[in-house]
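Nothing in this text is a laboratory measurement; each read-out follows from the coordinates by a stated rule. For clarity, every value in this text was computed on a predicted model and none was experimentally measured. Cβ atoms are built from the backbone, for glycine too; each structure is taken alone.
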Structure I
Amino acid sequence: MEDWAEIRRLRRSEGLAIQAIARRLGIARNTVKRALASHEPPRYRRQPRGSIVDGVESQIRALLLEFPDMPSTVVAERIGWARGRTVLFERIAQLRPLFRLPDPAQRTDYLPGELAQCDLWFPPVDVPLGFGQVGRPPVLVMVCGYSRWLSAVMIPSRQGPDLLAGQWQLIAGLGAAPRALVWDNESAVGQWRGGRPQLTEAMNGFRGTLGIKVIQCRPKDPEAKGLVERANGYLETSFLPGRAFASPADFNGQLEAWLVRANSRRHRALGCRPVDRLDADRAAMVALPPVPPQVGWRLSTRLPRDHYVRLDGNDYSVHPSVVGRRVDVAADCHQVTVVHAGRQVAGHHRCWARHQSITDPAHRQAAAELRARRGRTTGKVTEIEHRRLADYDRAFGLDVEAVA
């Protein structure tokens, strides 16, 4: 997965030739061609296996705890390692950052199109979600480094499908993709394991389709993405006070109108407005791919007799004509669509409340008609003809009068 995403990034972001990519990554050119021709990440998954270094990891940690900069060759000598060096040195490289002093962040100048910092902001206000429920859904915030262009949208949840759907909405609205996205240790993005970040499969597929990089900050290091952290405070102090919201759509509508004014105000650190730098920033970004990434919820299931499908805790009705058949369910932050054999059999607005059944009146009417039709079919009385006994006597050649 990582090789596939890196190949597409080197091609789309850096414009390297196929042969140059193959030489840099040490892979065959045919492998590079297949990765560039595929718009979806590879699906092969290999079961994780243990490593021979696991047995000596505690000794490595003890040495690095006392001497964080001890060379790998010396570590191998101290623990009496007699196996291959590569696997040992890779584990040491993963563990060493855990024992070094943290490197404080400092203010940095950004190049046009270089990166955008992203974060989830949880506004301290109750938003009506429908069906008598209220909640505090997260707001996905993105700030471009060079122009300080601020984008934000409220999403239903912080789960991976909703987060990537919101991320794509912001990037598509921008009209281009920053060459790198900076995220914190959000579980839907990835986790730090073994001293290095590991992105989720969905995020690797997303960045690979766009041909960009995702930089995941170390845990408990908010200074590494100070731009978006300050933007969160700006939203909380300048956008939120004195406002009331009727729904998530109303929240996003008011937020969109406010962002137009916010991006047109003079930025003290820049000495100009974010909108004045946006064109230069966007021109240096990566063009959007011809095939958009697959984001949001995707599932395939066989429609049960009650003709409802469940998505994120809610049930949505489907036309009963496809009961017992396999349907494909797709949903983003706004719409839920159900398709069977290329034909749409359901379409609903996404419900942000929980534990609700969303029913299309046309589906209820169709189900009632099918039940009534089936009842008429099963309740029909069929008349059976009864033959006389004399007919059977003649069939067997019996003379009834002679016998009598």
Structure II
Amino acid sequence: MNRIRLAALVILCLPALVGFGIMAQSTGPSSQGEVGVRINMVGSYGPWLADQVLGNAPGRLSFRIGKWSDLEDWRRTARQRVIECIAPINLGGVPKVTIKSSQSYDGLDIEFLSWQLPAGPQTEAVFLKPKGAKGPLPGILALHDHGGNKFMGWRKIVRTGDDFWEIQERHQAHYYGGVAWANEIARRGYAVLVHDTFPFASRRVMVKDVPEKIRAGGVDPLSNDPDEILKYNNFAAAHENIMEKSLISAGTTWPGVYLVEDQRALDVLASRPEVDPSRIGCAGLSGGGMRTVFLGGLDERIKVAVAVGFMTTWRDFLLDKCFTHTWMTYVPLLPRDLDFPEILALRAPMATMVLNSREDALFTLTEMQRADTMLRDNFERAKAGDRYRCNFYDGGHKFDRAMQADAFDWFDRFLKPVQPH
């Protein structure tokens, strides 16, 4: 087995490795390394990079340094820097949406949508609302995860009938307590949009469109056959390095693409006649939590943001956990200006929730806790401490039913109008 395929399989097997605790970090000194240097991702360079290049103090644009007395002034300055660093691409205005079909299932009205962005294949999406609901309803942009599976997108968190795929069922059982959380919150009285984002599912890179020498044994599945999907996902995992280099060569970044795609989907959701555009939230697990950090931090239309299973610090990525994460996370030059949690903190004082799992092997617990401290500090400085909440749960990487219940209650608190007595 060549190195590319081996690396791909490591990424794809991450949920299994996490489940068995194989990827827990080692924090003690190594007998094979230099004396006094604990094991980390870059060996003896780790302390220098962490303590001197990155540094321990808040970044130069952190609200925590006390330079800004005006919250809006800080948000405007820091957001502009984040936007400069991620270099968003131009994907045009509100896309023209086609309703491909519609049906009812499990108490919901469901529409299958598509729209064409200026680059790549058509985006496929699903819109869900309570059966017969006219609105105006609060809206949720539900963001699918990464999960080492680029063949699936919206299917990871939606069910549209009883004929769902085997791989879809396994995915929801592993991460979501056996339910499709987009359906669950839609039944609670929300209009929900779930779209494929770059480069997943309908927006994925096709094997046939790249040179044979980088296909890594991949195929373009003609069905939902698990073996063919695995071969595709092997290719997609190996292709992440190539995609990152290409994006940087084009003068953009991965967040500079998916943020804009998520904003175009937000345009679609906000324009629906059933939706109250002043009451929209977003949420997602893992890669969906990462997308929540950027969309929630940079787009004020998101009134409530819930980031699940994706909150830590740049130091954690640097020293211990970059090997567990997609290239989609990283923003060149930004870490010395703002720490990762402070991207989400840019939305203060708007309602924000972070849900973490203590045994989540994708992150270091102490750094998740430090990220919580940073976020709490920002919201308290913004005089909005009651609009930030961070919960920690037992177990590994997940957005299970207990966590969903807490997230849905948070959405209800801020997106549903108070009923008169």
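Per-structure values
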{"read-out": "With Cα extents along the principal axes in Å derived as 121, 67, 42, matching label from I, II", "value": "I"}
{"read-out": "Top of I, II by distance in nm of label points 7 Å out along Cα→Cβ at positions 69 and 365, largest first", "value": "I"}
{"read-out": "Structure responsible for 4.4, with distance in nm of label points 7 Å out along Cα→Cβ at positions 53 and 93 calculated and labels I, II on offer", "value": "II"}
{"read-out": "Of the structures I, II, the one that 1.2 was derived from, the read-out being distance in nm of label points 7 Å out along Cα→Cβ at positions 181 and 333", "value": "I"}
{"read-out": "Winner on FRET efficiency 1/(1 + (r/R0)^6) of positions 37 and 253 (r between Cβ atoms, R0 = 35 Å, to 0.05) once structures I, II are ranked, highest first", "value": "II"}
{"read-out": "Among I, II, structure where relative contact order in percent (Cα under 8 Å, 6 or more apart) as derived comes to 20", "value": "II"}
